[in-house]
Structure 1
């Protein structure tokens, strides 16, 4: 081992500090935007989101002016939600098995496994009161604790219900307890926890037109199907509740499932618009792409079930924004009042934080008994004895993936969906070329008629003997583009080289030898930072590392408003093409695009709409969306996401449409 003297360590520190300082100065030297740029993309997206929810406020205000309009609003929410969810599997045999029974004081617990679709197994615990049924029942959806159904507060909730005459079905969601989907050969999880895995699974699913919320919803629908097969259950008296992430599942369940008579979400209801602005998106099971575009708020899913009895459980000091809870509750009150049934809605707030604590459990059971048993007696919880997690497991191995050799986990399901959608993609691509381009533009939220640009000249910057002109290129309702431009002379260039470097234009501008090699050939050179790269790269502190994406908050918000980051960056590329077209010396000059990383896919899509692009050199990035499906634990896939793209085309199809001879994939 080599040791350094204090003097030598100090010198090393100074050298490193000078390197980073010089690098920082170099980056600033090439900057064109003269404001705090690392919040630019998020600010743009938040403003777009506010515009969508401003429109919703107008629609909502009209909806509560009469009972008839309120009912029409409810029906419109139901239609929008079903459209966003995409197609569910065909219902097949549940093939339920009971792997054990635990006899307790006043109730028993059966360990149940069922299939929500063929060879996709769901683990759950069924609490059954002693005595003769038929009993009312409750579905209990779990939050993000790894123990899931064995979490102490969920056990106590189920026990309290069972001791008060309810059958309770506690279902493990994907990515928790025995249902981790991304595992090694021994069944050990590969990701860092449930919220991470939900998010990684959602990346691939969204490409196929489904989502982690849809997968959880389907498991729960099939859980209700199973519950209705039980002879102990009165199928006319079934309610649903859940906490935290299970509260979100309850909210989505209310928006879809008509068989449930009573709902009680705990520690999740808030205001989507406010939450996305203040704290950003949660994990991948908590939002569905397009919600903002469809003008849907969180309380809309509960509105879809109105006027069924609804109890909102909240903690005043919850990290789930309580002010947002009150905003949502006040909207629900207006809906229930318009429907002339305000007595069916209640908000129970306790002076605690996140979770279904004892007072909330008591309130939930009291509420369910009021509406399902015609008994308003206040329920009090005594001492409840819980069970160790391992005793509640339904599998011997502790993981579905190792318990069933033929298990179809979500990644395998997604690959199967990819193959099954090939006929749909082939059919789409056989359409007239103009119709294909029109649909692609719609999916990317491109405004191809928006051609007017504004160019602001920001001076010059010198590197060696190279002089770059600094520009800001603007287009109405788009994020400004910082651009560096240089050419060898005033005469018409032989070619225009355009660089979109994921790490920023300064990295290319610093390569004097590369720039000079272009100029020696009489090429014009343009270096541009498309949105989310270079100058407008998002601040890392706003992107939780557990989500495996360096622009997670912006990528998810972009999907929320129906304008994916791929589309925003493609719009930026096309704006630069419009700038080039506006320069007389550049008219009809061939354009060669060099792009790296997340910029590559934007360049590919732009080439579909710009014939002047004659060559694309793409470094890194992906050549097919199947790469994401095959490698779900890789980072930064959300930067490539386009909702339900694989229903229509894959990237090789795009290459075929544009012309294979234009593409050069390097280090892919």
Structure 2
């Protein structure tokens, strides 16, 4: 065979093989494009496209005055997704150099692998992110991520709590309201190109993210800061193991500050609990306000009734009760002012333990008042089938009962506001997307049960505690304070006895005493060497009250404006004018022009004292009581119709001895109107409910 035919045969075979190859390729294409089209289209779609979650911004938190106390900022997150071995090496070398690590560390530390996602660093500052963006190799990626920040640092952090790195609330308000603060995650479709660059298919999200609900708190951050500063100073000054403080607006239940201080607390920026709500303790003598309220309300004791206090040691059944000082006969007011355990114990035997238990429940004791705070404790109160005299007396002075600070402040606020137990609130309202307040919360009255005469008597007693009793160190020239001291022995779980060295010192009070607005408590655990509440917690309370009053002069002179609108009818109020030093002839006309009334001891002379004090708020047509002096000196006024609180203030101004019988308003006085005042006078006043 010649060379030419052989060449033709080889070309023929090559042509046959080429045709077969193209036929095979065509058949494979037909198989893929027609028979396997749906299957492989799905695989391609999975590999090159998908739905990406869009994280919504978390709700902003404001204080009651509009200060931002929890906000969001955008920080950069660094991650790696190398698509080849070469990229893995380059990324590893870059990270080793950038973060100053030994060679090869980044590859092992971040588990860098081909086509696998590896998180590197989150919350990069702007400078670091900018440097990485300029010179990072292929395979490293920067992405935006929202981060929670707290502009006031540790101030209020126990209340706010904190979130984890993914923005989920882990404690405090962040946990309590996480479901609404977090918002709703959105979804957007994406696709990758051949270079693995990701882009959106549509500008519009498949599911739009819903931003978290912003909220305005009842907390006043100015007072919160004052409380935290003074509480820390107090615990350190008196060598306490820890301290707690809580303050509310007693006229609507809004919590305006609460904090604890423990010098041994770790991770203050990530608090796990708020001890003012989660911790419980035996309140001691501050609890006497509840026993006193019950006795007065049921008219089982009179303002001036006297009880023998056994000179400080009372043997009762197989036990005994002591007083800190050796008192003999004390009237009921003195029992409260001087905090006699024996006096209140004996008085409460008339009342009975079962009745005192039920009455305590009316004040909110043994209940979770806030309700939606996860770690809030309900406390505990003993309840016996048969109450012994010792058990009854013990409960009256704050033993056999465990409370948190919110419960005691809420109980005192009942006396401060005239008989209403309000449900405590932390949220004032929500904020809509336009930044306007919406959905305001309204005050909720849980119980209303004290009469006017009981409230007036107790307010006078509690003012007397500060002026004449166990809390004279709390008396202030800046703001009038009323309250009750407590010095409770701490039960030792090891010895099963009350400690003789460790005490829980407290002061529970309200201010201003004439027209109470703020009620609060300060508690110091195990102060040393001084352990009395009136000498430790009391001065801390005083400093808080004075600083807040000084920093907020308008708070007690004009009505507070609410952030959210209210449809309730506004009560017409007037600001009390300053009448001191003025001639009464001009005063009478000025007061009437302001649609107020005035009561004086005489119609000639100059005003030297007034009640209420200047700049306080009173209701239109209310009466101002004044003391007028002339050449005859001070004279007695007509006191008929005045409350116990009003006549107590007036008698203290006159500086004479007085006693009050009954409750309610004055209907008889032993020193008649117009009598010239001298220090030997003793005025007996008789009161009755009107």
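None of the figures in this text is laboratory data; all of them are computed from the coordinates on show. If you're wondering where the values come from, they're calculated on a predicted model, not measured in any experiment. Cβ atoms are built from the backbone, for glycine too; each structure is taken alone.
Which structure, out of 1, 2, was FRET efficiency 1/(1 + (r/R0)^6) of positions 98 and 434 (r between Cβ atoms, R0 = 41 Å, to 0.05) derived from, given a value of 0.10?
It traces back to 1.
With distance in nm of label points 7 Å out along Cα→Cβ at positions 410 and 442 derived from the coordinates and found to be 2.8, which of 1, 2 does the value describe?
Source structure for this number: 1.
Consider the structures 1, 2: one of them gives 21.0, 71 for Rg and Dmax of the Cα atoms in Å, for residues 466-601 alone as calculated from the coordinates. Say which.
Source structure for this number: 2.
Of the structures 1, 2, report the one carrying the highest value of Rg/Rh (Cα atoms, Kirkwood Rh).
2
Could you figure out which one of 1, 2 the value 5.3 for distance in nm of label points 7 Å out along Cα→Cβ at positions 162 and 610 was computed from?
2
One of 1, 2 was used to calculate Cα extents along the principal axes in Å, for residues 114-489 alone, giving 96, 46, 41; which?
Of the options listed, only 2 reproduces it.
Suppose distance in nm of label points 7 Å out along Cα→Cβ at positions 186 and 618 works out to 5.8; of 1, 2, which structure was it derived from?
2
Which of the displayed structures (1, 2) returns the greatest value of relative contact order in percent (Cα under 8 Å, 6 or more apart) on calculation?
Once relative contact order in percent (Cα under 8 Å, 6 or more apart) is worked out for each structure, 1 has the highest.
Out of 1, 2, which structure matches -12500 when helix-only ellipticity at 222 nm (-39500 (n - 2.57) for each DSSP H run of 4 or more, over all residues; to 500) is calculated?
For helix-only ellipticity at 222 nm (-39500 (n - 2.57) for each DSSP H run of 4 or more, over all residues; to 500), the value -12500 is produced by structure 1.
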